[in-house]
Structure 1
Amino acid sequence: MNEPIPEFKNEDEERAFWATHDSSEYVDWSKSRRVLFPNLKPSTRAISLRLPASMLDELRQMANQRDVPYQSLIKVFLRERIDMEHQRNFAVSEGRPPYKIKGKKG
């Protein structure tokens with residue numbers, strides 16, 4: 001049986017509590033499930049990324065064909081690849097063969 005989570009007066013008190021306590025003593029993580037918050041706008045951070053000029057030209061051309069800003073297209077491509085990697089890792093953890101990249105052997 002898990003211990004009840006105490007009531008906190010404020011976030012500072014709660015933060016201090018969790019810094020010194022193990023959540024597994026209070027929460028049965030085996031019953032947890034993933035939750036998505038689709039209406040939350042993710043925070044963004046500006047980064048500097050060096051790309052070969054030819055790659056940037058290709059991205060701009062593809063973005064122009066789709067009538068979207070090239071930075072948005074880069075984010076879409078990155079999201080798709082991250083999702084693909086998550087699926088691959090999940091498949092491997094379940095003992096299934098990972099995806100194969102087209103044109104590559106192995």
Structure 2
Amino acid sequence: MSGRGAAGAIALWALFNALLAALLLGFRNNLVQMLSWVAAVATLLVIVVLALRSADPRARRLPEASAGALILAIAVTLLALGAGVGLWAALIGAGLAVIALVVLGREARE
């Protein structure tokens with residue numbers, strides 16, 4: 001959910017925060033707490049206005065699932081494990097990272 005579709009959910013969240021602030025007014029009289037609730041609701045309302053004014057997202061050219069991203073995640077994991085497991089894991093991770101960057105570069109060009 002993004003853009004105009006998210007505005008309704010964020011507005012509902014702002015409404016719930018405003019109701020919680022009203023409840024807080026009845027039980028506590030701390031000015032800092034009230035100002036923080038007012039600031040939170042005001043921030044959410046600004047986000048709602050920005051979401052309503054946003055344009056529809058343009059069509060994606062990249063696939064939703066990327067094999068390169070998965071390979072890169074495995075490569076980073078092996079690189080991190082290389083510190084404890086041994087140099088062989090780091091070298092395999094470095095090789096996979098190169099392969100992943102090539103795959104991601106090809107996906108970005110298409």
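Out of 1, 2, which one gives -15000 for helix-only ellipticity at 222 nm (-39500 (n - 2.57) for each DSSP H run of 4 or more, over all residues; to 500) as computed from the coordinates? This figure was derived from 1. The value 3.5 for distance in nm of label points 7 Å out along Cα→Cβ at positions 21 and 85 was derived from one model only; which of 1, 2 is it? Of the options listed, only 1 reproduces it.
Assign the value 13, calculated as relative contact order in percent (Cα under 8 Å, 6 or more apart), to the correct structure from 1, 2. Only one of 1, 2 returns 13 for relative contact order in percent (Cα under 8 Å, 6 or more apart), namely 1. Hey, Kirkwood radius over Cα pairs in Å derived from one of 1, 2 reads 19.2; which structure? Source structure: 1.
Mean count of other Cβ atoms within 10 Å over residues 13-20 computed as 14.6: which structure among 1, 2? That value comes from structure 2.
The numbers here are math on the coordinates, done by the rules we state, and not lab data. Since we're looking at a predicted model, the values are computed, not measured. Cβ atoms are built from the backbone, for glycine too; each structure is taken alone.
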